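A.B. asks: In structure tokens below, several structures.
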Structure I
Amino acid sequence: MAKAPKPSEQRVVLEKVSWQQFETLLAEMGAERSARFTFARNRLELMTPLEEHDRCHKLIESLILVLADEGALRVEGYKAPTLKRPDLGIAIEPETGYYIQHAAAVHGKRAIDLAVDPPPDLVLDVSFSPRTSDRLALYAAIGVAEVWRYVSQLGDDFLKGTLQIYCLEGDRYVEATHGLAFPFLPAGRILQFIDESDALGLMTALRSLREWLQSIPK
């Protein structure tokens with residue numbers, strides 16, 4: 001019997017969309033919508049995330065919370081925030097946006113408004129199928145200092161993907177082995193945490209992560 005096809009991210013692309021039309025669509029679909037938006041040059045992409053997106057988000061969130069706890073850092077996280085720059089005609093929704101260095105600036109706020117708030121210090125961008133837009137260019141235009149990009153294929157081994165860390169230098173990103181928010185953390189240790197979570201369970205992976213953090217010379 002032939003195997004059922006694997007689910008994939010559903011993407012719809014609309015051309016010649018004005019900023020006002022985009023704003024109207026945002027308002028009509030509301031905050032509880034499932035679709036994620038990417039808007040640039042009057043081109044709108046709508047992506048419907050899958051359960052795997054949420055699992056990746058939760059794993060990385062767990063990792064970041066442990067990093068913050070061990071380092072006595074404040075972290076403010078926003079799931080799928082709408083990062084809009086009307087003056088540039090662009091908008092993008094990452095998996096998650098985190099404020100670490102600038103956590104105090106957004107403490108207590110329910111949503112991010114880039115007209116008054118700084119951009120997130122770190123965003124997580126997860127993809128299981130080819131993007132139709134250059135998301136790194138949009139994050140750079142907004143001024144996001146660091147991007148963690150997790151890329152994988154759907155299926156039983158979706159947690160066997162790759163993770164790249166990109167740091168903003170000038171107006172473009174440079175791939176780095178270590179990030180800015182947590183300069184002691186190599187990309188390989190993030191992947192190790194994801195692998196251990198998948199193979200051994202989240203709590204075991206979290207204990208291993210704490211032990212590793214406590215072993216780092218202060």
Structure II
Amino acid sequence: MKIRALHVKINMKKVIVFDLDGTLLDTLEDIAISANFALKSLGFQAEEHDKYRYFVGEGVFKLFENIFASNPQEKETIQKAVGLFESHYTKQFHQNTTLYEGVSKMLTFLHARGFKMAILSNKPDSFTKMCAVKYLRQWDFEVVFGVREGVPRKPDPSAALEICELLHVKPEACYYLGDTMIDMQTANRAGMIALGALWGFRDEAELREHGAKYLLKTPSEVIKLLTEV
């Protein structure tokens with residue numbers, strides 16, 4: 001895909017906000033393992049791991065709502081599944097998770113170019129920070145937010161706008177890189193520049209339909225795009 005030069009006045013600020021799962025880290029296998037542990041513990045059938053790329057993206061409670069979409073369960077059952085998942089995931093979140101190829105180079109480039117970087121995920125805040133410490137500690141992230149009590153989860157723009165305030169930058173001066181429609185909706189509702197990561201969990205059609213301004217096939221294309229700015 002030919003990438004057009006992006007002509008946006010940054011006002012001396014360069015900020016990029018990242019989604020975590022499916023954008024920086026390939027976490028799908030570990031999420032699937034822990035979710036299937038919860039399902040089997042409650043007497044339900046495990047799901048194929050590849051199906052989880054469509055279940056994830058909206059937080060842990062919604063993860064199980066999506067799993068049970070064809071067989072809706074009571075809120076109490078879902079809460080039990082969430083608890084089992086979180087207990088299991090805490091112990092084994094790092095067994096199969098890796099940075100996507102090219103992410104290390106991309107983050108190093110952005111740091112060298114003076115970009116301020118932040119993470120905004122629908123993963124619980126404790127897990128988001130846990131993953132950031134485990135896999136991303138060599139880079140300087142100004143803000144790392146997962147889902148926090150009292151703060152609406154994406155695609156509500158509240159947390160994205162909070163990041164702008166903390167970094168003293170206008171939303172239109174921020175890029176938001178993510179791999180799902182939730183990320184594109186969040187970016188657009190916050191007034192940020194929506195970048196779609198095609199190496200993640202979802203496809204081009206979803207990202208384009210939900211407002212990606214630019215679609216990037218690899219982290220190297222992010223470097224190319226931002227070099228032209």
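Quick note: the coordinates plus some simple rules give every number you see, no bench work behind them. Because the structure is predicted, anything quoted here is derived from the model rather than measured. Cβ atoms are built from the backbone, for glycine too; each structure is taken alone.
A.B. asks: Can you tell which of I, II yields -13000 when helix-only ellipticity at 222 nm (-39500 (n - 2.57) for each DSSP H run of 4 or more, over all residues; to 500) is derived from it?
C.D. replies: Numbers: I: -10500; II: -13000.
Answer for the origin of the read-out: II.
A.B. asks: Say we calculate FRET efficiency 1/(1 + (r/R0)^6) of positions 17 and 185 (r between Cβ atoms, R0 = 30 Å, to 0.05) for every structure; which of I, II gives the highest result? Intermediate values should be presented prior to the final figure.
C.D. replies: Numbers: I: 0.20; II: 1.00.
Largest calculated value belongs to II.
A.B. asks: Here is a further query. To which of I, II does the computed value 3.4 (distance in nm of label points 7 Å out along Cα→Cβ at positions 25 and 121) belong? Don't jump to the answer; show the numbers that get you there.
C.D. replies: Working: I: 3.4; II: 0.4.
Considering all the candidates, the number was obtained from I.
A.B. asks: Assign the value 56, 53, 31, calculated as Cα extents along the principal axes in Å, to the correct structure from I, II. Let's see the in-between values first.
C.D. replies: On the way: I: 56, 53, 31; II: 55, 34, 30.
Considering all the candidates, the number was obtained from I.
A.B. asks: Also, I was wondering about something else. Given a computed value of 16 for relative contact order in percent (Cα under 8 Å, 6 or more apart), which structure among I, II does it belong to? If you can, show how the numbers build up before the last one.
C.D. replies: Numbers: I: 16; II: 27.
Answer for the origin of the read-out: I.
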